[in-house]
1. Suppose you compute mean count of other Cβ atoms within 10 Å over residues 316-323 for every structure in I, II: which one lands on 18.8?
2. Using Cα Rg over 2.2 N^0.38 Å, for residues 156-299 alone, single out the structure from I, II with the greatest value.
3. Which structure, out of I, II, was mean count of other Cβ atoms within 10 Å over residues 92-99 derived from, given a value of 18.9?
4. Could you tell me which structure in I, II was used to calculate Cα Rg over 2.2 N^0.38 Å, for residues 44-323 alone as 0.98?
5. If mean count of other Cβ atoms within 10 Å over residues 228-235 is calculated from each of I, II, which structure is the one that comes out at 20.8?
6. The value -8500 for helix-only ellipticity at 222 nm (-39500 (n - 2.57) for each DSSP H run of 4 or more, over all residues; to 500) was derived from one model only; which of I, II is it?
7. Could you figure out which one of I, II the value 61, 58, 45 for Cα extents along the principal axes in Å was computed from?
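No value in this document is a laboratory result; all are computed from the given coordinates. The shown structure was predicted, so the numbers you read here are calculated from the model rather than taken from an experiment. Cβ atoms are built from the backbone, for glycine too; each structure is taken alone.
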Structure I
Amino acid sequence: MRNCLSLALLVATLAILGPCSLHAQTLAARTEPPLHKPDQETIAALRKRIPELLKESSVPGLALALIRDGKTYWVQGFGVRNAETGQAVTEDTVFEAASLSKPVFAYGVLKLVDQGKLDLDAPLTRYLPKPYIDGNARLEKITARIVLSHRTGFPNWRGDGNPLTIHFTPGERFSYSGEGFVYLAKVVEQVTGKPLNDYMTEAVFQSLGMKTSSYLWRPDYDARTATGHDASGQPGEKRKPNQANAAASLHTTAGDYALFVGALLNGTGLKPQTLREMERPQIPVDPTCTNCTERAPKEVSKSVFWGLGIGIQETKQGESLWHWGDNGSFKCYVVAFPKQKIAVAMFANGANGLSIASEVVQIAIGGEQPAFHWLKYDRYDSPAMRFAKAAREKGAEAAIAEFWPTLQRGQISEDAINGTGYQALAAKKTEDAIRMFQLNVELHPDSSNTYDSLGEAYLANGEKELAIKNYEKSLELNANNSNAVEMLKKLKAE
């Protein structure tokens, strides 16, 4: 089982995917260059290195924006927006912003706070004609502040057909949740009397000059959109959202997004005290997870926090604002230092896009970036990424043989192996997927998730009895595995 959503749900609902743990090995400690303002030498270094990184990571294309002195300094596209057509990425190429949708939405919410139309600390139930969830007293504790700082107790995504539940008392701890933003978006529509994208267009995009940004698909995007690609660099079907999702459906260009980041750096459009609330740490994260509904943290991070709609890093160079985006085949990243008024925003159209983000940021502005260590995305040159590439190109057995000593030493994590298995399953290489999940069971025999994934692969291969056996083992190890419960009920009823 994937830690976020099943394979079928991943394919069907890329529109609302949040962060998913297909990448679990913590980044190796690396010397981080000093923080610096981007200049012409920076641009020259990026122009040289980014094409190399795209090739090494199997990412077809990327768009980058640099901000210096609070203003857009440079925007450029690299690579291709579609590997089949070979059309180049340009400054006008439209990308999925994925979860970079959230900070922009938060900015729009805070404009309503400034106008006195929304109380940051009032229960959101006050604004809707009927409860968003029936019969749950905890709902009364959820406010706009609680949503924007990811403390609702909601899961990241509930999955199709599943009821929305609150896993812990809202406000008590951090657990990243797109569902919370969807809830708050309903409130925004009720307060403004407008569909979400109409409000965001009038209140944010037009006021900041973001002429290409929208939470809904626009006809003019057809001629300049980037297509998402899988881990091997193969293009997939482009999602065109006809419903606005505050958490994940924003489409934009690197240049447009730089205008928004510039507004945060320059204090444009919000009252100073409101902007400070947005950029003030509201809650520290759990160092071990992003989606933490099932357990309270044993300790909290001393360097990574959440503000209102945006992440915050506390570093030797001062506070920085950051966020990442992961819609599966689209990846993106932004980080900004308010004191120095510098920033970088990156948009990639490949599943491995975040594997190169840390190096791009290092070249672009340098400085300490503890968020990368918290996210735990594998770098393009990590053992896990090289193992996955070998599996795609040579097959599961050959990759396992080549990397066996590394696997035995635990240098490729359970989640990384799981992700490699799901890559094979998505590519219809079912036997390779089964072998990968079998490997994970061998290496991690006490993990419920490894058996769940193996059960899914056996089911995809038409081996019902083996699927049942592995789902049962998964449930034995974790009685709270709702996916195993549901699958066993379905399989035994057939």
Structure II
Amino acid sequence: MWKTMRVRWLVSSIVFGVAGIAVGLAVAADSSRAPQPQKDAMTQYVRVSPRDSRYLELSDGTPYIPNGLNVIHPWGDVSIEEGLAQMDRWMKALADNEGNYIRIWLSSIFWDLEHQKAGVFDEERAKRIDALLELARRHGIRVKMTIEHFREIDPGDVRQSWASKPLHHVSRGGTAKDMPDWLANDKSRSQFQEKLAWLQRRYGDQPVIYAWELWNEINAVRGGDYLAWSEAMLPELKRLFPKNMTLQSLGSFDSEWAFGPYKRLCHMPNNDVAQVHRYLDLGAGLKFCHGPVDMLAADAVRELMATKPGRPVILAEGGAVEPQHTGPFRFYAKDKAGIILHDVIFAPFFAGAAGAGQSWHWVEYVDKNNLWHQFRAFADAVRGIDPPAERFEPLMILHPRLRVYVLRGKRTTLLWCRDVENTWQTELQQGRLPEELKDVALPLNDIVPPAPRRARAYDPWKRLWTEATIEGGAVRLPAFARSIVVSLSTK
């Protein structure tokens, strides 16, 4: 987080159709049936699905749709007991609402193993991580483990103390004279590889770990070839953690700088999931980041899908910030319904991502406004869906009042319909209540050529499934406000 494409929200069905066909041809015809889930899913690792490489599954073939948020560390200056109690409460709230993973930064103050001297790891501090993983197992929550986040090693640089790690500077017994030197020299690289090896000895082969991520937004370091460093370290990370997914991340896709580095990252071997960060940010260089949250989130996913078709994509950080990430969004306090969170969660998946978007601001927004129910709403909407078996083809359908996001599958087609006249501007800035939409009909010709036998509608704001009527080549939706999910089945 802390920094976030071109105006291109309406991607044609032709483009997505070609991508879908290409993926479909690469998948064996008899591989569409997923095995039944095992009793204890937490004994299974998360992996890229061999049935459809755009999606994830567990190592026994059970479908896995990521649904969670960033819960980086405990909040405030707290004791070990208080900090773990916070993490326990947040994970319980997520689990109670059927979320299934979180992200932490191992390098944040509460967890940091390497805080005394470069290359020296605190066994007592590691016990906190042990306790966290045990809590995660208890709640059925997997953990994305981000290893580092520092941006500067200069002892005299106090611009961002939370992102500075001067113990790596030569004047403090470290291995480098500045950040570019740290990224490039062999001694620093060898020492980081020793850290990876230490983590492997302590935390290797654990299914509770969703993935290992090298760095948070590595492009934010103060100089140096961060992409070359990533290309060197990802193979080592994969060698040490062959059963876990391995990842890297860049900063918020919010301006022209991002296109080149994101393209290179998407093509890196051993970067198992193409992750993207993007926020509603009125100070962002890309005007797209100023508009409706569903559009900016979906567009970020589409950019990465177009860059490297056939790889899973996840919006790994999302939300809203004050201009240029100077703080949490000022309208969060008014967002008691969670419309920003709703769009961050739903839009990426319905645009073709492997899972829900991961929100930031877990304390100031999600927990403060008690918005955990949004994760349950998403879980309800996708319950029983096997994305690798469906081989979804993402489309957008024109409608005078709705943005209709379509996932056209082999057996089931899912639609997420978003009211174009309900946005953060109208509801939070202008104070206009969402309008209840009645007698809305969606023509089916452009969605599912074979006429579906059944249509059901899910209202995520009421958490209610109802039958929908199909007549005259269209599905008639029940009354709803803001958004609604539609499931079309040929069975």
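1. I
2. With respect to Cα Rg over 2.2 N^0.38 Å, for residues 156-299 alone, the highest-scoring structure among I, II is I.
3. So the calculation was done on II.
4. Corresponding structure: II.
5. Structure of origin is I.
6. Of the structures listed, the value fits II.
7. I
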